[in-house]
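Quick heads-up: structures coming right below.
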Structure 1
Amino acid sequence: MALVLNKWETLIYSTINPFQGNIDLLSDEYIQLLIEQSGKEQEHVRDSMIEWLVDKPKIRDKQQFVQLNQAILIRLLDKLYSYKKETCKSAIQNLYESISAHLENTLNFIEDFFSNHFDRNERVRATYLNISLEELCKKLEQLKRILSDNDFVDNDLSIIITNNFNKFCYQPAQGITYNELIYQKDLMDELLIDETLKSEQSIKEVLFYFNFNNADYISYVSHRPTPYFKKSLKRPSLPDEK
């Protein structure tokens, strides 16, 4: 399988690795050269991926190729993220951020143009996860305010919903995948729609649509069925009962 990311791997694991030498001694000119080379490599990687995929007729080969490079890019991005904590020199920070941007652009390119082969069960890269969680946390505070001001929403239900997002935002599990993140973001956006917030019934319908299988919510529904669930479970009347 083509090794289209080998130059970036060598650059990140060797040349700019803060644990393999005093990177703070790199000259500004050399740092700028590395940034320019990485920018050119971004274009080279895109062209190489397209060329390789066009030449491969088998879907399985294409999927393996895309997902392998996706996983490598995420690993490299996480490595650069950890490097940023090891130096305070602004030029080195700029180096890491610039190369990270090139990797991010490449990963986004893969997701956009090869979406059918993109592995959404792969863990989300640290930088993107942090940004997404920050946005989700802001929306959570908005949702909390709305639910607290709505008397028609059962307090226990409000607590279950907000606890779900509290745990995901403030106590994130290791290795959150794209699918897990997308699910929480889409659920939040749907809950914040005005139409959803008109009634407790509409909120429960959204939870039902998203297959919200939170353990506390399942227990809540089991012990306190709503008219919506009662209606769906009601035995139809027989002709002689009408």
Structure 2
Amino acid sequence: MNEQFHTTILIPGPWKSWKDFGLPLAARGNYIHMGSPTMGILSKVKTEISFKAYLDPHGSQEEYSDHFAPLFPKEMQDRLPLPIHSVFIIEAEGGSFQQMEQLCAAITEVLKIGGYGLKIPNSGKIITREEWEGYSFSPDTFFRTFVSVYDTGNGGILTCGMSNFGQRDVFVPLTFDDQGIDFIVSYAWFIVYDQPIIKDQQTFSLSEDSPSFRIFEAEDDMREADHPFHNPYGLWKVWPQEWLDREQT
């Protein structure tokens, strides 16, 4: 397993220079950004909580529009360019709800000084400032913020973003319907919240009356290493035991 994985957060904003960002942040009195604009540390005042973070003012308006258009109302998207002048990037160690809570508190602070919203590259989530302000953060909220589920287009559904909690992603050969979504979300939540010890090829069921499944440990061979959804911890491939039994007969 890759113990050095970091969660990356992209926050586009109106800041034309580091001064435009750093001074309003310091004025609020909760966080400061130290170091150079391109290689710094975002630190919470009077604590040991800090993140590698820097302001990137070098993207093009076209690039910003491609990446962050969903953060803006449709009428603004139709009047390009969008009012983005830089992106604040936070890199944080993941692995626990406490670490995600600390990261989310820092994100909130950056949004309060003008950030338009955020993008989580390894889960594909794009969240507007208004949506973020409506969150009531809890373990379930953290999970749903940092983990997504999508159709692979190749006979199954797959999570992305479990690496934010130091876990393998989950693949199941089910369809992208309510039953499939409910199963994979429930099992992924069980892995993140209960932190079970999982062994390769063990069987399980989510309840006494539900079908049995067998789980296989694998590398993330469904996404290239440079793909933003690639999970360096690997995958759990979960197969219905009934299917496996049928193949053996």
Structure 3
Amino acid sequence: MKNFLAASFVVALAACSSPEEVAWSVADGAYERTSATTTQNGEVMENNQLEMKIYSGGRYMFAALDNDGVANMGCGEARWNEDGTMTEMPMYQGGMAVKDISYSLAMAESEAGFSQSITGLVWNEDTVDLNEEWKLLSTVTSPYDGLWQLEAREVENDAIKDFNEVKMIGGGHFIWYHTYSTDTSSHADFGYGTFEVGEGGAVVETGMHSSLQGFTGADLTFQLIDENTMEQTYMQDSVAVTQRYTRL
């Protein structure tokens, strides 16, 4: 289901039901989807595509291939409600900027991580129910955690045009989704994997999955210009690429 991967959430700490009991909440971090089903007109369909979700500080991002093999993503803001549901408000969905869209999710703790469900999604004039299971990968934090949007890109003799990217870092992992064009083609791709911070801003990103063949990650240098501005530099074909991001 092409547009039904756009269901993700960040859960804030809910009020305690008693002095002895603390309400469950999903921790900021990185999660891997282990199963998903959609139910439409009584027919249950499985979706076994690989998918990662990261959320941190009230923001989320996911990326995966949809059932047609097309790179898909979603990211934005999520708010916990007193009735135990999460309202998710995408900023980008399927690579397109969106507004005035929200999803209401029910969630529950599982042994591996959490489960989530959305009922009554409208698709092709039908309603669809979505159920997913997610496994916790890590809750490691870094100074670069958050949801970021590319503002500037510097590279000599660049044949790429109209390069746009959104990137999420958290839970010791990263996700990016970018679009660009050349004189002969247009592209939309994602990649995700582990995010290991070393000394002096050195970062190693190791690819786990991508819409790009042979994606392995990169060695980068990161710098926080200020609280809401981040810069990364890496080598591509022996040429330095510097990208500056603003926090979403």
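Given that Cα Rg over 2.2 N^0.38 Å, for residues 106-169 alone, derived from a single structure, equals 1.78, which label among 1, 2, 3 identifies that structure?
3
To which of 1, 2, 3 does the computed value 1.13 (Rg/Rh (Cα atoms, Kirkwood Rh)) belong?
1
Which one of 1, 2, 3 has distance in nm of label points 7 Å out along Cα→Cβ at positions 66 and 98, as calculated from the coordinates, equal to 4.1? The partial results should precede the final answer.
On the way: 1: 3.2; 2: 4.1; 3: 1.0.
Answer for the origin of the read-out: 2.
Given that helix-only ellipticity at 222 nm (-39500 (n - 2.57) for each DSSP H run of 4 or more, over all residues; to 500), derived from a single structure, equals -9000, which label among 1, 2, 3 identifies that structure?
2
Comparing 1, 2, 3, where is mean count of other Cβ atoms within 10 Å over residues 114-121 highest?
Values: 1: 14.1; 2: 20.9; 3: 17.2.
Greatest value across 1, 2, 3: structure 2.
For which of the structures 1, 2, 3 does the calculation of mean count of other Cβ atoms within 10 Å over residues 50-57 return 23.5?
Here the read-out was taken from 3.
Who wins on distance in nm of label points 7 Å out along Cα→Cβ at positions 154 and 178 among 1, 2, 3, i.e. which is largest?
Going through 1, 2, 3 one by one, distance in nm of label points 7 Å out along Cα→Cβ at positions 154 and 178 is largest in 1.
Read-outs throughout are calculated quantities, based only on the coordinates presented, and are distinct from any laboratory measurement. Keep in mind the model is a prediction, meaning the values are calculated, not measured. Cβ atoms are built from the backbone, for glycine too; each structure is taken alone.
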